[in-house]
1. Consider the structures 1, 2, 3: one of them gives -5000 for helix-only ellipticity at 222 nm (-39500 (n - 2.57) for each DSSP H run of 4 or more, over all residues; to 500) as calculated from the coordinates. Say which.
2. Quick check on the output: 93, 46, 41 is Cα extents along the principal axes in Å, derived from one of 1, 2, 3. Which one produced it?
3. Suppose you compute FRET efficiency 1/(1 + (r/R0)^6) of positions 107 and 283 (r between Cβ atoms, R0 = 30 Å, to 0.05) for every structure in 1, 2, 3: which one lands on 0.35?
4. Have a look at 1, 2, 3 and say which one yields 26, 49, 20, 5 for P(r) over Cα pairs in 10 Å bins from 0, in percent, for residues 59-98 alone, as calculated.
5. Between structures 1, 2, 3, where is mean projected area of the Cα convex hull in nm², for residues 83-354 alone highest?
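What follows draws every value from the coordinates through simple rules; no lab data is involved. Quick caveat, the model's predicted, so the values are computed rather than measured. Cβ atoms are built from the backbone, for glycine too; each structure is taken alone.
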Structure 1
Amino acid sequence: MKTRVRRIGTTLTAVALGLGMLTAPTSATSAAGGTSYVAAVAPTPAAAKAASGPGTLDDPFYRWRKSLTKVKPGTVLRTRTVPYSIQGLKLPLRAVQILYVTRDFKRRKVVNATTVVRPVVPLGTSKVISYQSFYDSLNPADQPSTSIAGGKGLGPAIVNVETLLIAPALLAGYTVNIPDTQGQTANFAAGPEYGYTTLDSLRALHRTPLTGVGKRTPIGLFGYSGGAIGSGWAAELAATYAPAIARRIVGTAMGGVLVHPGRNLRYVEGSSTWAGVMPMAIIGVSRAEGIDLTPYLNKRGRQIFKEMRKAPISKVLGKYKGLMWKDMVKPRYDRPEKVRPFVKIANKLILSTHGTPSGPMFIGQGTWGEGEGTKGDKPGIGKGDGVMIAGDVRTMARRYCKAGVDVQYREYKLTHFTSIAVWLPEAYTWLLSRFGDRAAPDNCGSIAKGNPLKKLKFVKSR
């Protein structure tokens with residue numbers, strides 16, 4: 001076991017370095033004269049045009065018209081087996097896709113999909129790594145299940161890149177679960193929904209014989225950035241929402257963690273790279289809650305919201321350089337705290353306030369946001385990696401420690417994009433070790449104090 005873990009760690013170091021180069025922002029001039037950031041694996045203009053027609057999301061596999069009233073979350077509705085594809089190119093690898101019942105942000109029963117890839121060569125008893133993707137898109141067509149089943153274009157390209165991350169686990173004999181964490185309406189940044197979709201996908205696994213997963217198969221949760229939203233919320237909600245799954249979780253490894261979205265808006269506004277994520281997240285969470293924020297927006301804000309309606313993060317990074325909250329709203333709503341519906345939903349999204357994680361945790365966080373154009377000197381916020389706030393992550397980790405969770409916390413003097421190169425091999429090595437009998441290490445006693453994770457307070461506009 002130790003030899004295998006070391007070998008995988010070495011492989012992942014090389015993968016991480018490659019991934020960092022593939023996903024790091026690459027400057028390009030947009031038609032509007034601004035700067036946009038796209039992945040190095042972006043398709044050619046011809047390929048992007050070809051992908052503009054109906055995608056695999058229109059497949060009957062996703063349609064379910066029968067009532068779900070009496071159907072329990074985690075119930076399998078249908079399955080299919082598809083070739084694992086990258087930009088429509090079929091690989092010699094099969095994937096099982098499951099349509100199952102879960103809950104949305106408002107806890108209504110809905111359908112969702114997950115993709116399960118079995119190891120090339122199974123080694124011993126089955127073990128599951130649930131890989132939560134950082135596909136981060138407001139377009140449901142960019143979700144992992146459609147991307148893997150043949151999706152093309154810039155949105156699916158992110159999931160395609162992530163194939164590099166799951167490959168070592170498959171080669172090591174692990175079954176990999178990849179849920180569509182944002183649900184079928186792409187509710188970006190709506191944390192609890194990510195948790196429900198992940199946990200119910202794990203319930204569906206052992207109810208699908210094709211996966212080879214049993215009722216007692218151990219599970220590890222794994223995710224970075226948007227994937228950390230799914231991993232963190234699943235770990236935190238498991239004990240109360242899916243206790244049978246909670247007992248099987250051996251550990252959670254996550255990095256680049258979104259803890260307090262309401263505060264993150266203040267951190268990323270004005271950033272040369274990440275400012276566009278501010279309206280993107282607002283669209284995602286307001287969609288999840290079913291609220292209309294357009295009455296609060298000015299002309300520019302309405303235009304931005306229209307542009308982003310189905311945007312993947314790869315079309316947002318760098319395009320809205322220097323954008324501030326006040327640039328999008330009417331003067332009387334110049335602070336997020338003056339928008340009551342936003343305050344209400346933001347306060348539902350703070351990690352470490354909904355339960356105690358099941359199993360030990362490995363948490364990594366970058367602190368050099370200046371390298372991606374985000375200032376680290378804002379009062380009450382401090383340093384981050386460009387999009388996530390280190391002080392918030394430390395407080396979350398310390399809360400978990402206080403609740404009795406074994407936490408190993410690491411900080412990197414790197415950006416969000418470059419931290420993954422260090423985090424990935426460390427996190428994988430840590431997580432694979434949790435499937436053995438070694439006790440989880442922790443450094444709870446040395447985690448520095450962070451920011452108070454206080455709820456936003458509504459401020460009446462004048």
Structure 2
Amino acid sequence: MCALEGATGLPVGLHMEEKSRLTRRKFLSLAGTTAVGAALSPWLSPSTSAWAQPLAGTGLSLPCAAGDVTADGAVIWLRAEREEAVAVEYGKDPSLKDSVKSAPIRVIGDNDYTGKVLLRDLEPRTAYYYRSAIADKKPGPVSRFVTAPRADDLANFRFAFSGDTRQSYQPFTIMDAIREKKPEFFLHLGDTIYGDLEGRARHLSQFRDKYIANRKDEPSQRLFAETSLFVVWDDHEVENNYRALNPLAPVGRRAFMDYWPVRQDPSDPQRIYRSARWGKAVELFILDTRQYRDETTGTILGPQQKQWFLDSLAASDASFKFVCTSVPFSSPAADKWGGYPADRVEVLKVIKQKKIRSVIFLTADVHYAAVVRVPGNPALREIIVGPLGAQMGKATGTAKRFEYFNNKHLNYGLVQVHAEGGEPYVEIEILTDKNLLLHRIRIDAGKEA
């Protein structure tokens with residue numbers, strides 16, 4: 001993996017205001033440079049990174065993006081200017097010397113000239129470089145991603161997560177802050193567009209235009225060129241607090257699938273929920289808390305997704321199980337898990353009865369940062385972050401469940417996984433768009449029930 005910056009060495013829970021009183025020299029003397037991961041090929045230099053290279057003459061209309069990366073594969077998303085055959089060149093050298101070329105796919109107007117190329121037979125824990133290849137066109141700009149460690153590999157790494165990118169808040173400068181931390185991947189927890197604001201989308205082309213507008217954001221391009229993505233949707237990909245039977249839901253879902261590097265199951269191409277393994281230490285359970293809601297039966301997940309989730313969670317031997325939900329699990333609000341108490345109670349019951357350890361909930365949506373003790377099982381924590389670019393929330397954070405609360409700064413979460421040597425643990429930092437530390441907690445494997 002790429003070399004990772006170490007923890008700052010500042011006390012757990014140090015707030016931004018406290019850190020700001022430190023001199024630079026004193027801060028650096030406290031910080032140290034503890035390595036979190038083994039060194040891999042470097043990140044691309046500013047002059048060669050995809051975001052710095054023009055697309056003119058390449059046949060692309062937007063830069064590529066990599067997503068749903070595994071130990072041996074990746075999904076490469078691209079958008080061409082017109083209907084044509086597109087392939088991807090990839091290899092381990094930034095110059096793409098001795099590169100491999102994928103089989104071409106044909107992008108068509110019905111998919112807005114977007115396509116997904118599946119890369120297979122990759123090596124684990126390896127930096128790969130890639131670019132588009134269109135006949136009679138210049139090669140596309142070079143981008144980068146890192147494959148996951150094998151499921152039996154106790155590897156150190158870091159990833160970032162947050163949500164909520166509203167077009168009118170561009171440029172999303174927080175993406176540059178995330179890029180500075182060099183995460184192995186970025187988890188976007190929904191509201192990737194706001195289809196119902198700054199022009200209300202009602203047709204497929206209008207939803208697609210929202211994605212194009214956000215994909216043109218330069219800080220986002222810089223981040224997406226140098227790491228991979230896991231993405232899930234929430235409500236604003238359709239409209240605020242939409243119900244599952246909303247007639248625009250299939251339209252919004254189609255645009256979401258067109259514009260993100262989400263791996264699709266041919267037997268269930270509309271499925272968004274999935275899991276992702278990143279070494280021995282981590283498994284992500286990425287939940288779809290929107291399209292399967294049913295108020296008549298009181299479910300937020302739907303029976304099939306819920307059974308998959310509970311079975312997979314119980315079967316996981318990862319040191320940490322991150323439950324990635326686009327709406328807070330701990331919130332009592334009707335549009336969150338609180339509106340579906342039976343599902344929430346069942347999840348907590350299974351975790352307790354099956355003694356599933358080290359479950360951590362990650363979420364965004366509510367436009368504030370918080371660490372929450374989950375009602376019903378206060379040994380469990382939920383980390384709430386965001387927004388990346390939207391108005392701040394008006395909640396007060398006075399409820400008993402809040403261990404930490406801040407609604408003053410755009411923010412994201414950074415998870416540093418320590419798995420090499422000794423008992424695994426994670427440090428989770430909440431950082432501002434200027435990379436100032438708001439809060440940090442440490443969670444040890446096996447200590448949270």
Structure 3
Amino acid sequence: MLKVTIAEPIPSLNKGEAAILRGIQEALKVCGDVKLTLFSPHEWIDNDRKRYGTEINLAAGLDIWGAANAYSDNPVHHGRMYYLLLLMKFLAFSLATRISKKLAGLLIKDDFLQSLADSDLIIAGHDGMLSYDHFWIVLAGKLMNKPVALYGGGNDFNGRIPSLRNRMLLQSAIRNAIICTVRDENTRNSLLANDIPPGKVHLFPDPAVLLKPCRDERVHEILKKERIPDRPDKPLYGLIPVIGGIVYEKSFSSEKDAGRKHELRIKLWVDTILHLLDTTDAHLVLIPHCIGPGRVFDDRRMMQDIYRAIPRDIDRVTLIAKEYSEGEYKGLMKRCAFVLGERAHALIGAVSVGTPCIALSVKEDIRMHNIISRMFKRKVINLNNPDVEGLKKDLTRGWKQRKAIAAEMAVEAVRIQKEALRSAELLKESIEQYYAKAARSTNGVRVAASKQAGEL
């Protein structure tokens with residue numbers, strides 16, 4: 001059995017993040033029998049345990065990322081000394097493990113750190129987290145004699161990192177990881193700009209594409225429960241507006257008042273919905289792809305404000321207020337004839353099941369443009385200064401061409417899945433090579449020791 005620990009948090013309330021976790025879990029199946037453990041901060045572990053179930057072990061403990069605080073509704077400012085002490089504790093445990101795993105566990109009692117010590121493989125760098133900070137994870141892995149894979153990563157770096165120190169940390173992290181896979185061209189280019197050898201960086205689709213949608217029977221159950229029409233002659237149109245995050249904050253860029261910006265976003269979505277009601281025969285479904293962590297990232301708040309503002313034909317619009325799993329949401333998007341959304345991983349889900357889609361974003365959202373537009377060739381419309389009439393024309397054109405687009409995307413979805421599985425195979429090869437090399441090194445030491453004993 002291969003014991004794998006993911007050394008960073010993946011919050012279950014964000015269904016895009018959860019889709020990444022399930023994609024990594026699916027990728028690891030090429031390695032055979034795997035026991036997967038995920039770091040979950042104390043503040044999240046109950047939510048994560050409820051949603052991830054028993055097939056993924058959860059370990060709370062030292063939060064070197066400060067994730068729970070960052071996503072809190074009321075984050076607390078911590079100075080550099082606070083994080084320095086966390087790092088010192090992290091590295092002290094790693095060094096003690098090199099001497100004796102039992103001793104390390106006695107000195108520092110921490111479930112997350114213990115899971116690292118017990119693992120055969122450490123995975124890090126998912127989603128947009130890949131950075132020079134991973135130097136510390138890779139260093140800890142080396143101290144504990146554990147391979148570290150930077151897998152499915154991304155970042156929003158633009159060119160060369162100004163700080164020589166940070167460049168060197170990044171170079172060391174990737175040089176000493178057994179593999180580094182990235183999910184978009186911008187991330188690859190940013191690493192190359194910081195003197196990472198091209199052969200060390202492998203470009204593949206986001207692991208989330210490997211998430212399996214729920215069964216069609218389950219989709220029918222959800223539609224019935226939500227009182228959404230479930231007939232072949234009644235297409236569904238998925239809508240995914242957001243609250244919190246870069247798209248919410250940077251849309252209508254010239255408007256500095258937060259309350260007024262929120263009102264403008266509601267109006268934009270209501271105008272879009274009325275246009276779709278007038279130009280399509282679809283039933284519109286508001287799908288909350290993120291409900292946390294923290295109230296600020298619960299998309300249902302935005303959707304409720306939009307829903308209340310729709311002046312007519314409300315019987316043709318459904319707001320899904322109940323929570324469903326990431327696989328169930330993907331199943332729903334597979335059932336949709338079209339998806340319009342502001343969340344990158346919702347669009348990744350739509351693309352990977354061949355559903356026509358358009359992304360609404362902002363120019364600052366590098367991730368959306370690089371994955372959805374450049375890698376997957378789907379249209380991305382910026383909302384920094386929205387062209388509402390242009391948006392409506394694009395939506396009308398997309399709807400009219402949806403069947404041809406769907407046929408094209410079905411072929412593309414198969415290719416994307418195969419590429420993501422190639423990434424999994426490369427990960428497996430890297431693990432095997434690491435342990436084969438470790439075995440040769442151990443045998444070499446034993447031979448040398450035997451010779452020395454013979455000479456004595």
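1. Here the read-out was taken from 2.
2. Comparing all candidates, it corresponds to 3.
3. 2
4. Traced to structure 3.
5. By mean projected area of the Cα convex hull in nm², for residues 83-354 alone, the leading structure of 1, 2, 3 is 3.
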